[in-house]
Structure 1
Amino acid sequence: MHTITTTDDLKNACAGLKGQPYITVDTEFMRESTYWPKLCLVQMAGPEGDAILVDAMADIDLQPFFDLMADETIVKVFHAARQDVEIVHHMAGLIPHPLFDTQVAASVCGYGESIGYEALVRQIADGAIDKSHRFTDWSRRPLSEAQLAYAAADVTFLRPVYEALAEKVEKLGRSEWIAEEMAILTSPATYRTEPEDAWKRLKMKVKKPRDLAILMELAEWREREAQTRDVPRSRVLKDDALYEVAAHAPDSEQALGRLRGVPNGYERSASGREIVAIVKRVKARPAEELPRVPRSDGARRAAGPVADLLKVLLKHVADRNRVASRLIANSEEVEALAADDEADVPALSGWRRELFGEKALALKHGRLALAVQGESLRVEDREPPARNEKRRSRSRSG
């Protein structure tokens, strides 16, 4: 492995990777005390040769690395790419492309529901990674030899993992599946953090339009504060406090200070005054301008038996095709599909719809049936109920 701490050395290293069919990439970062991830180390490797470790905390210009990430002639291979791509996008305003995520590939190639990188390395590359450094503090300098060895292994073992999975994806005829998933991972929309949408991350604990309006504005304010100050959202105000403010709508500093979830003295701070101003502003808003509270889970609970049946179908489809079921649909998405034929869920688009979505809709409407045969499950086509009813009616009239 080769550790780089200067811009000139980085330029030379990146020049050496030009023209390679692929490079494996990983990053080590910290974000426990920041909103934006703090990049500490970049690891790269070509199909052959030693790993290249770039000390991102040194006095170094990372532009040669970003240029390499933008090179369309080289496949960038990551494992669990989302956070790595987020870092590059935030720091350089670009998204690595083309991209191959071995975690996604493993999910579509029958390696189980949530197989980790260490297990993949063990199964495919017959190697072992020292897990003890997974949660190390990568911001402290100097890095130990053990830390550097761990970081290098992340990208050197990724080479045989990638080559094996790429071959298997092609053999299974699932290249289009991977292409769809990579299109999502390389879309700027995936990494867009619009403060006005921050409320959507919160669990809905409000039932009234005015409470929701307060929660929406509070979440937007908190998101902007966290981004501006580069601190975690919880450092600005915890989720429970947002819910409490939305429910009690304190329109004075004294009322805000009486809430249990709000830190002592918070009401006298600039943030406290902002919160009170938000509450007053929403209270003054006409009722017709308030947002509609999203449909409750009642409809999904009513569709509970249907959801249970769809989950059985999902497991059957996933097992039969050796695909991780959670990659097709999670429990919440199945429940949404059970309640609504046009639910905005991934299972109703692309390869997921072809594999599971169409069958799920057919099962809901009686065009498909599940049957037990010995110790296995069988999926059978059947006539829709309406046609069966017409046939019975003709039989009775005859």
Structure 2
Amino acid sequence: MSAVRVLVVTIVHDPRDSRIFARQIAAMLDAGWHVTYAAPFSATGAPVPQLARLRALDLPRAYGRRRAAAWRAARRLVHAESPRHDLVLLHDPELVLATASRSTPAVVWDVHEDTAGAIEHKGWLPPSARGVASAAARWLERWSERHFDLILAEHAYQERFAKAHAVVPNTVRVPADVSASGDSTVLYVGSITRVRGGLDLIEVGRQLRRRTDGAVTLRLIGPADEPTTTALQAAVAAGDVRWDGRLSSEVAMRALDGALAGLSLLHDTPNYRASLPTKVVEYMAHGVPVVTTPLPLAQALVERAECGFVVPFATPSVAVDAVLHLLDDPALRERMSASGRATAVAEFDWSVQSAAFLAELERVVTKHRTRRNPTP
């Protein structure tokens, strides 16, 4: 197939999102495809990428209750741009309806999460409206699979759909070489919110500083929501944590090398229950022992790979105990590091999975072309 032209659209995600930009778009560009990337660059402060065969277009961001203007802008953009492309790749559920009444090329919705399950933790949505919103999300999923092709980020998501859909897991780029796990920095990489364990992380940082007399530092990399930001700023001022904010995927991954441990203290919510946190795999790929809460997929992987500790939900002191165990036992740390990395290389390397992702997009494009131009 000749070089495919893809329109990638998001109004919810930061343009630097690892799944969208560092993996999927990078794979398309590496294959010689042409990509138009429409995303909220200005609204997030993200730099506009300057890469061959990549054209970037700015969109407003859908955030909290301010979503209508971004949706209308995306709808206009898809209408104007889609005729120049072979495929439209959507990354937000609300964008499915932005293409509903348009004559578009092949359309794929990349399903990142349990849309309905995530609604209960949308602070901007009144509790009285969440039941209706959850039901609407389930309807949208059923409608979308009748009209478009879907890619799922987790095998468990398949249970929500009537048809079988391609699964492209959140695998990572496994580096060829990594530094040995060290003894002074603990890392967390990802968005920082209460349900992602933001307040637990702050308490871990406080206890680590006190119990090691400042020898071990908790470094947080990622954006924080408004309710968590105030607590984070106070923790930084107290010297309990280091907070870098959002960094590019490349810079964040380099920071993992040589870390004592990687934390994933997500809470027990329906959305997280069916997902494998990408950060767990990232830690493993970089040879960093994992400390995770017992979400089913994370617990199963960490225990099978013997690459870290599983701690109860919302128990910062137990997470600190696990970190100090690693600090006191370099041999254990080395074994967990090697075992996790070996599992990541064997099962979670994006350089392998990317071929399946591109093949699925090519299949959708070919199917769409055949339907529009049937053989006489």
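Every read-out reported here was derived from the displayed coordinates using simple, explicitly stated rules and does not represent laboratory data. Computed from a predicted structure; not experimentally measured. Cβ atoms are built from the backbone, for glycine too; each structure is taken alone.
Once distance in nm of label points 7 Å out along Cα→Cβ at positions 89 and 337 is computed for every structure in 1, 2, the highest value turns out to be that of 2. From 1, 2, which structure was log10 I(q)/I(0) by the Debye sum over Cα atoms at q = 0.07, 0.14 Å⁻¹ = -0.47, -1.24 calculated on? This value belongs to structure 1.
Mean count of other Cβ atoms within 10 Å over residues 17-24 was computed and gave 17.2; which structure, 1, 2, did it come from? Matching structure: 1. Once mean count of other Cβ atoms within 10 Å over residues 73-80 is computed for every structure in 1, 2, the highest value turns out to be that of 1.
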